[in-house]
Structure I
Amino acid sequence: VASGKARMEELQTQVDTLDGQLRNTLERLPNQLDATVPDGADESGDVQVHQKGTPKEFAFTPREHYELGEALGMMDFETASRLSGTRFVVLRGQLARLERALGQYMLDLHTGSNGYEETAVPVLVNSEAMYGTDKLPKFADQSFR
């Protein structure tokens, strides 16, 4: 009986080790794309698969939203790149206010008509919660311990 118990403990240790290795491997696997998603190295390879309506014709050459935002002093890409890297923007003034208002509108809409319950959760969470939100193991080196 004693040797059986020792053997069970030894096997459980092996199972725990293998389970940890399996979990570690599975957590690092990327999400698989649907087979119908076209390949592309970057944005230039994007394929339009659906369009609703007809694009509006203008009597002038329209400017990109980011050009307008920068020209109006409402979008600051330079500061954002120093803070977070490329492809981010700091919104300023009325545009920052608009973004906040849109977020507030969506919260009000969904809490009022869709049965959504608004919650305020702690900012610091345990590692299990971080695995559940796909933050670990990818961002383990950036996490507070």
Structure II
Amino acid sequence: DNSSLFQFDGKDYSEEDIDFFSKGLRVGQESYLLFKSDSKAGLTEIQQCFLASPGVDPKLLPDEWVANHYRWIVWKLASMEKSFPEIFGRRCLNPENILQQLKYRYDREIDRAQRSAFKKISEGDESASRLFICCVAAI
């Protein structure tokens, strides 16, 4: 799946965007995304930034939680840009939006213990006849 391999290029950001001291891109109020020596940032760097963010307790997350959500968030934001380039072109798929989406999902799933319709159905807590929309990535 290509979305899990997606990387941002630090060269796409101006020197004003990159913090002089941390050499990172400021995302949100208190977080910095640090780029690798090749000026790229992908899942590993986003994960490090997210887990160091205020209000996130890494001990509460299953091992593959960030990787799974990163994949789907990249896919969703890239799809929005591709489907509606005149509205969303080069506006959605950026580190700040990915980190905001991760935090939103963390708040819902981890802090509030809310479950998706699919999870409720698969755990037998919701009727299988319930309507919901899902995306099938592979069979």
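Where a number appears in this text, it was derived from the coordinates with a stated rule and is not lab data. Remember, it's a predicted structure, so these values are computed and weren't measured experimentally. Cβ atoms are built from the backbone, for glycine too; each structure is taken alone.
Of structures I, II, the largest value of relative contact order in percent (Cα under 8 Å, 6 or more apart) belongs to II.
When distance in nm of label points 7 Å out along Cα→Cβ at positions 76 and 108 is calculated for each of the structures I, II, which structure yields the highest value? Show your work: numbers first, answer last.
Numbers: I: 2.8; II: 0.6.
By distance in nm of label points 7 Å out along Cα→Cβ at positions 76 and 108, the leading structure of I, II is I.
Structures I, II were shown, and distance in nm of label points 7 Å out along Cα→Cβ at positions 12 and 124 at 3.3 was computed from I.
With mean count of other Cβ atoms within 10 Å over residues 52-59 coming out at 5.5, pick the structure among I, II it was computed from. List each step's numbers first, then the result.
On the way: I: 5.5; II: 12.0.
Computed on structure I.
To test your reading of the models, identify which of I, II gives 6.9 for distance in nm of label points 7 Å out along Cα→Cβ at positions 4 and 100 when calculated.
Details: I: 6.9; II: 2.7.
Comparing all candidates, it corresponds to I.
Once percent of Cα pairs over 24 Å apart is evaluated on every structure in I, II, the highest one turns out to be I.
One of I, II was used to compute helix-only ellipticity at 222 nm (-39500 (n - 2.57) for each DSSP H run of 4 or more, over all residues; to 500), and the answer was -15000. Which one was it? Only one of I, II returns -15000 for helix-only ellipticity at 222 nm (-39500 (n - 2.57) for each DSSP H run of 4 or more, over all residues; to 500), namely I.
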